Structure 1
């Protein structure tokens, strides 16, 4: 069973972090637009050749600031990157992971650096068979190369994988194209549902054991 990490397991608090880092430089009436634009630029950044996730955050944030005319300081992106390692899991995650771990080897495939994600995984409270990152793959999701790296690293066929993610854009579209057999969309409200992709939908990870016929 493979998982996206940020947003799915870890509470990805970039919106709050951006507001805190930019402070008075980000007017309240422009904050939501800026947060959305920075998110869009992060997606755009990962479609190219691999570079450290620190650079993805810094470059995406500075591009959004430049487009909107928001004052950007050289350490803004650095502060946002360092904040990521301090974030913990959604409340529904640790117990569900421990239940699932009794049945399946748990694997993470994340758009992350190795050092950064280790801080977050330590807070998840469950054993993981493998933690695979974009740094190891040399590519970020949604690029097929990231998923193909995972499939090869696990030594299995796509149809043998259950992949769990709260992101349609980063995970469910490429997972569907590559024939990953069972896909679970955790609808946390930050990615518009696209049910025609053929996934199963849950609102919280705590619903997943029952969906798979596992008794806690």
Structure 2
């Protein structure tokens, strides 16, 4: 019986350790950290996707908060208005075209996102209000923080394509890609270098 228990533990241990951590940093050519870049790995997974952060884009101080939000396909995203003025939220992006007509303080609207891709947000009243929602099909996704660092736990071991996207990143489609060899246990580190352009003075939705 004891031998059987040891055998079962030995067989189960490698399966539990076939995943490592991915640590990604994004910096400008001058070495400055870049926040709000989405880092994702399109690796195989089972079950529904859930992220720990709220699926919410608030309107606050005449800005969208957060500037970049990651949600899974099928998510319902809330758009609460925390300002004293009314807002008119919309998007022309192919993954989700919608319009939330004028609504006021302490009111909220909800939008269902059923296709993957980048959704650019604007306000029909305040042209300076810009934000983005990245609708993903992988649980292995997060954003770089103020130090320009993103950490994804439990990425399947092996060669993985690591995708980095950020609004206004000076790269084709605002995107950079590297391959990482994720260990069965422990962590692998990647560094991306990219320049971030300033948003156009008169931003236009596409």
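General remarks:
- Among 1, 2, structure where distance in nm of label points 7 Å out along Cα→Cβ at positions 84 and 188 as derived comes to 5.3: 2
- Between structures 1, 2, the calculation of mean count of other Cβ atoms within 10 Å over residues 44-51 yields its largest number for 1.
- Test item: helix-only ellipticity at 222 nm (-39500 (n - 2.57) for each DSSP H run of 4 or more, over all residues; to 500) calculated as -12500, pick one of 1, 2: 1
- Of the structures 1, 2, the one that -0.77, -0.82, -1.11 was derived from, the read-out being log10 I(q)/I(0) by the Debye sum over Cα atoms at q = 0.18, 0.19, 0.27 Å⁻¹, for residues 116-163 alone: 2
- Computed over structures 1, 2, relative contact order in percent (Cα under 8 Å, 6 or more apart) reaches its largest value in 2.
- Origin of the value 14.7, where Kirkwood radius over Cα pairs in Å, for residues 60-139 alone was derived from one of 1, 2: 1
- With distance in nm of label points 7 Å out along Cα→Cβ at positions 92 and 172 computed over the structures 1, 2, the top value is the one for 2, the highest of the group.
- Entry that produces 19.9, 73 once Rg and Dmax of the Cα atoms in Å is calculated, selected from 1, 2: 2
Each reported figure results from applying straightforward, stated rules to the coordinates on display, with no laboratory input. These numbers were taken from a predicted model, which means no experiment stands behind them. Cβ atoms are built from the backbone, for glycine too; each structure is taken alone.
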